[in-house]
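Next up: the structures, one after another.
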Structure P
Amino acid sequence: MRTVRDVHTRTVQAPAETVGALLDRLAGDDDPLFPVPVWPAMRFDRPLGVGATGGHGFVRYRVTAYEPGRHIRCAFPEGGHHAIEVTPLDAGSCRVTHVLEDRLRGARLLAWPLAVRWLHATVVEEVLDNVERAATGTVRAPVRRSRWVRLLNRLLWERPTAVPVPSGARLARTAFARTDFQDAWQLPLPPGMPRDPAAWKGVLRGAFPETGRAATGHGGEILLGRDARHLDFRASVLIESPAVGADGRTAGHDGRVTLSTVVRTHHTGGRLYFAAVRRVHPVLARAMLRRAHRRLALAAPSAGERELAARAPRAGYGHRTRP
C-alpha cells in the first residue's frame, strides 16, 4: 500500500465571501466551478451537505464535512479523502486549496502514476481556473491540457448506449410509412453542451440535407437524410433537456442526445445492400455520435465562462476550442 498526498493552491484576488458563494454551488445544476462538459459532472444524490453521496465519472465519494463558504471534505469508499478550502488573506483576496490524500493498493498503484495523477491534476487546476474566472472575470495563467491528458480524455470519453427510438423523436418515427430498419444510440448531455439540435448537424460524415426540424417540450429534433433508388434513410438527432422540479433542481438526467436511424428499402437489391451495411452501421453510428459529442464539449464555454455570461447575457460568450 502507498499513500499519496497531492496539493493544489491558487491565490484569488477576490473576497473569500465571493469565492465561498461559488463553492457552495458545487455539484448543483448551475455549478460555476467543475469543468463540465469536458470532464464528467460532479453529482450528488441530494443537495451539497454532509451525507451526500456521489462523485464524478468513475470516482465515487461521500461528503463528510461541509462548512458553507469555507470547506468541503469528501471521503472515498476505499479510504482517503479530498477536500477544498477557502482561506481569507485580506479584505480583497483569498487562497483556495485542494488536497487529495489516498491510499493506493492493487491496480491503483499502477493507475495513479500512469493516468489518474495527470487527469486529477488537470481537473483540479481547471476547477481553480473557474474559481478565478468566475470571481475576477479573468484567469492569469490558465492550465493547458498536455497531449497525454488529451489522449486519456479521448480514450475515456463516454460511449453511446443502445436505446429504443425515443417517443420524442417524432420526425424519425413518422419519416416513412414503412420502416425496414431502425436503431438509436444515446449519450448524456451535461451542462454547457449545446441544446439546439442544429448544432449537431455535423454528426454525420458527409453533407446530408436537413429534411425536418421540430421543437419538443424540453428540447428539439432535427432530421437529416437522403433518398436513393435502392433505399431511403433518415437520421434524427433528438435533444432532451431535463425537466425542472418544484425545488428548482433538475429531475432525473442532466439531458440526453439521441441519434436515431430509420431505413426504408425499395427492392431486393436495396435489401441485399443494406444487409451488408447494417453489420457496420452500429459501429459507425456510435463513432459519429461520440466524435460529435466530444467535439462540441471541447468547443463549449467553461463553467466559469458560463457563469460570467449568465451575469451579462449580452457579453457575447460563445463556443471556442479549449486548449
Structure Q
Amino acid sequence: MNVLIIGGNGFIGSHLVDHFLEKKYKVRVFDVSYEKFRAPLAEVDYRISKLDNIPDLYEAMLGIDIVFHLASASVPSTSNVDQIADINNNLIPTLNILNLMNRLGIKKIVYFSSGGAVYGNADQAKITEDVPLNPISSYGIVKSTIEHYIYLYNRLYNLNYLIIRPSNPYGPRQGHFIAQGVISTFLRKVLDGESLSVFGDGSATKDYIYIKDFVSILFKLVERNGEGVFNIGSGEGTSINSIIEEVNLATGLTTSVNYTPQKSYDVSNFVLDISKVTSVVGDIEITPVRTGIEETWKWIKTLKNK
C-alpha cells in the first residue's frame, strides 16, 4: 500500500509516518519543509514543496493509493485575522488536491478536520458526529466547508473518504505554539522559566488524547476500511486548571499563572463521543493525561540545549 501524507513533517504527520513505516507501508511525504525535531528518515520519499505548486503535487500523487491530508496554514486565532487568506491557503489547495486525485484515479482520502472548531460551542455533554456544525472561527468554517466539498466529490466521482475530527492530540514533537497545543506550550514555558497564560478562568474542559493513542486508533480505522466521519479523542474532559496541576506534578515545579479574558474564537468546552469509532475498531486503551504529560515532559527536556 502506497500512502501520501500531505503535511507529514508536522506533529501529527510525523507520528503517522512512524506508524505506517512500522506496519510496512510505503510512505511518501509532501510538505513545505522537513521535520523540525529530527533528521529525514531514509525509508520515506520526501517531496518538499508548497501546496500551490500543482506540478509538484501531481508528481507526488503518482502511484499513490491513499492520500492523507493533514496540512493547514492556520489555527483558530490566526484564521480570523485574514479570512480571505484562510480560504486561499486552506480551501483552495484542498480543492486542488481533490481535483488531482480525481484526474489520477485515486479513490481514497483521509482528511483531518477538527473535533472542536467545526462543532463550535455545542450544547451537549459529549459531542457526537451528527451534532449540527456551528463553527465560531474562520478555521472551523473552512474545515467544515472542506468536509462538504469531500462529500460533493463522493457524490460526483465516487471518492471514498474518511474524515477525522480529532480532539486535542499532544505529545513529543509537538511544536511550541502560543496559539495551539496547550500542554506542549505549558511544558515549554516551564522549561524556560516563564509564567503560564490562560484564557478565561481555567475551568474550560476539553478532550486531550496522547499522540500515540491517536495514531493507533486512526491506523485501526484505516485498516478496517472505515468510511465517513469519525471523532477521535479520549472521550473524557480535563480542565485547563487540572492540566496545570498535572504539569506541576510532572515537572516538580510550580509556575505562576496569568488569567486573561476568554477569546471569542476559542471553543469553551468540548468532549468527544467516541462510541462510533470504538464500534469499528473495538475497545481502545487511552493513556492517562498524567502519564502523557510525563512522557511529553521527558521529550521537552531534551530540547533544553537545542
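Since every read-out is calculated from the coordinates, none of them should be taken as a lab result. For clarity, every value in this text was computed on a predicted model and none was experimentally measured. Cβ atoms are built from the backbone, for glycine too; each structure is taken alone.
A few points about this structure:
- If FRET efficiency 1/(1 + (r/R0)^6) of positions 224 and 272 (r between Cβ atoms, R0 = 30 Å, to 0.05) is computed and equals 0.75, the structure in P, Q: P
- Distance in nm of label points 7 Å out along Cα→Cβ at positions 16 and 296 derived as 2.0 - corresponding label from P, Q: Q
- Structure from which 16.5 was derived, mean count of other Cβ atoms within 10 Å over residues 72-79, options P, Q: P
- Structures P, Q were shown, and helix-only ellipticity at 222 nm (-39500 (n - 2.57) for each DSSP H run of 4 or more, over all residues; to 500) at -8500 was computed from P.
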